[in-house]
Structure 1
Amino acid sequence: MEVFEGYLGIDTSCYTTSIAVLDRQGNLVDEVRRVLEVKPGRRGLAQSEMVFQHTRNLPELIEKIFYRHDMKIIGIGVSRQPRPIENSYMPAFLSGYELARSLAAILGAELVPISHQENHLEAGIWSSGFKGFSKFLMLHASGGTTDLLLAEAQVACKFELNEIGGSIDLHAGQYIDRVGVALGLKFPAGAELEKIAAQSNDIYSLPVAVRDCKISLSGPATAALRAIDAGIAPSIIARGVENSLAESFARCILNAAKKHQISDVLLVGGVTANKYIRGYICSKLAENNIRLYVPDPLYSSDNAVGCAAAARRMLEKCDG
């Protein structure tokens with residue numbers, strides 16, 4: 001087996017344990033993921049449960065990667081915290097970070113800690129064909145985050161992220177999961193809700209509440225739950241949920257683009273993997289001459305490719 005040099009990525013998010021390897025040219029060599037187990041009927045896990053499952057998953061996934069490949073790891077990128085801001089903390093990320101520290105010391109590799117949000121940004125850049133603009137908007141929509149950020153390239157091969165909008169109450173993924181679980185879907189409900197929505201040509205009208213760059217999703221969620229109680233067809237409600245999110249995102253982005261004079265937008269996060277939502281936003285932004293960059297759906301959801309890509313970009317001095 002031929003030895004190659006590469007970069008290891010580790011991400012331990014709320015619901016996925018992920019490992020990835022890129023070579024020095026930025027090509028994906030391998031990746032493995034394991035979704036954390038949530039008991040039927042529940043809408044999430046306690047942090048202690050996440051830590052337990054990550055601690056159990058990580059050795060198996062690392063062994064799988066190293067068994068398949070003979071490689072010299074130059075750098076290890078790892079998610080250490082949810083956001084790149086002071087006091088951002090979540091125990092789940094310690095599982096991956098502490099393992100990465102140990103591996104870096106054993107392998108003689110350089111440790112590159114980043115935030116989970118930066119991991120999504122890097123995966124988005126790596127997968128979408130993004131050209132590295134110096135200033136752009138990034139919508140990060142997932143189960144634990146619905147942020148609109150102004151991203152600006154820095155000299156040290158990183159991006160400064162400043163929150164300029166997003167949800168003021170429920171996160172987009174929470175909205176989807178509340179409705180999905182009420183419809184009898186398994187948590188997390190995003191993928192199943194998308195399948196159900198695809199069965200309908202009708203859209204249940206749900207409210208959209210956007211003010212400047214701020215979004216409220218509690219009203220649409222309540223209205224969707226009432227529709228379920230009223231016996232409206234699940235597929236029509238599911239399509240309504242997608243439509244209300246897509247319209248909320250589009251309005252928020254357009255308001256921010258005008259306010260900050262930005263014409264490039266990157267979508268990241270598991271919610272943006274939804275085909276209807278990304279297609280709707282793309283159409284709305286194109287009408288206003290705004291370029292939209294979307295990663296492959298596989299790299300919109302939680303993954304470790306962004307961590308490996310960040311390590312490669314920083315240690316190769318921003319190459320690619």
Structure 2
Amino acid sequence: MNSVDLSVNVGGLKLKNPVLLASGTVGYGNEISQFTDLSKLGGIVTKSLSLKPRKGNPPQRIVETPSGMLNAIGLANIGVEAFLKEKIPFLKNINTTLICNIAASSIEEYVECTKILTNEDTIKAFEINVSCPNVKEGGLEFGNNVNTVRKITAEVCAVTDKPIIIKLSPNVSQISEFAKAVKAEGGDAVSAINTLVGTSFNIFTRKPKIKNITGGLSGPAIKPVALAKVLEIKRNVDIPIVGIGGIMNWMDAVEMMIVGASAVQLGTVNFINPNAGVEIVEGLISYCEQRSIKKISEISGSFQI
């Protein structure tokens with residue numbers, strides 16, 4: 001037993017430590033389990049799930065950029081029914097908290113997915129990915145319209161008793177307004193941030209390197225933006241925050257917690273070092289021990305301005 005209490009509570013979701021693996025970077029958990037001990041982590045967030053299977057975008061759909069990567073996977077996934085049948089048996093036995101990320105192209109689909117999955121005991125919470133194109137509105141992202149985020153939050157909360165975390169887009173002028181809407185409609189927490197919009201071109205062919213033209217930028221390049229957005233939410237809204245964006249080591253995780261995150265998610269780093277989560281947990285213990293911090297939750301929002 002270590003002398004530091006690493007447990008955190010994120011909007012009613014109890015985690016043994018604040019380190020989560022982010023959606024879309026670890027598949028459904030079994031893919032990364034050969035390279036790391038998932039039971040040492042606070043939890044994992046599944047790859048986005050939609051009602052029906054999705055093929056996603058055509059390749060090329062990932063490209064490396066300075067200090068980061070662009071992806072336009074297009075939410076490729078096996079769908080909720082196959083997930084329950086094929087993936088849950090493995091996830092039942094990993095001894096860590098399972099959070100399901102849900103993606104949809106209509107509000108009704110978000111609700112239906114949540115309703116189907118809420119009966120599965122292994123799933124402890126939902127992360128609702130509102131950075132999806134709203135097909136009915138001509139492909140505009142749900143997450144860029146505060147009233148749509150409000151409506152999704154209200155309707156999803158109505159069909160489950162499990163904690164609802166809304167994953168917010170950074171591609172808006174005031175992210176705290178979206179966090180306020182989530183809180184007002186009964187959402188338990190927000191995760192911030194999702195990827196930034198970016199692109200990359202080949203200078204010889206003059207064509208985009210990604211078939212989709214634009215993709216989501218992640219990795220260390222976005223950490224300062226993520227920190228600023230988490231801080232903005234923390235200073236304006238009393239709601240638990242899961243901090244995401246460019247966390248590569250324990251120091252980044254501590255910094256994200258200082259500006260207001262109760263827990264953190266690791267994304268791009270999983271592709272570079274699949275054991276990063278376990279190493280970050282160990283680094284957090286050392287940091288707290290050296291500073292005589294008894295509970296890691298004390299760090300959260302402890303910024304001095």
Query raised in the report: Of the structures labelled 1, 2, which one yields -13500 when helix-only ellipticity at 222 nm (-39500 (n - 2.57) for each DSSP H run of 4 or more, over all residues; to 500) is computed from its coordinates?
Result: 1
Query raised in the report: When distance in nm of label points 7 Å out along Cα→Cβ at positions 107 and 171 is calculated for each of the structures 1, 2, which structure yields the highest value?
Result: 1
Query - Structure (1, 2) behind the derived value 16.6, 54 of Rg and Dmax of the Cα atoms in Å, for residues 43-218 alone - result: 2
Requested in this report: Could you figure out which one of 1, 2 the value 2, 12, 21, 22, 19, 15, 7, 2, 0 for P(r) over Cα pairs in 5 Å bins from 0, in percent, for residues 27-130 alone was computed from?
Outcome: 2
Query raised in the report: If we compute volume of the Cα convex hull per residue in Å³, for residues 115-178 alone for structures 1, 2, which one ends up with the highest value?
Result: 2
Requested in this report: Looking at distance in nm of label points 7 Å out along Cα→Cβ at positions 99 and 235, point out which structure of 1, 2 has the largest value.
Outcome: 1
Query raised in the report: For structures 1, 2, which has the highest computed value of distance in nm of label points 7 Å out along Cα→Cβ at positions 19 and 259?
Result: 1
Query raised in the report: Hey, Cα extents along the principal axes in Å, for residues 123-242 alone derived from one of 1, 2 reads 56, 29, 24; which structure?
Result: 1
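The numbers here are math on the coordinates, done by the rules we state, and not lab data. Quick caveat, the model's predicted, so the values are computed rather than measured. Cβ atoms are built from the backbone, for glycine too; each structure is taken alone.
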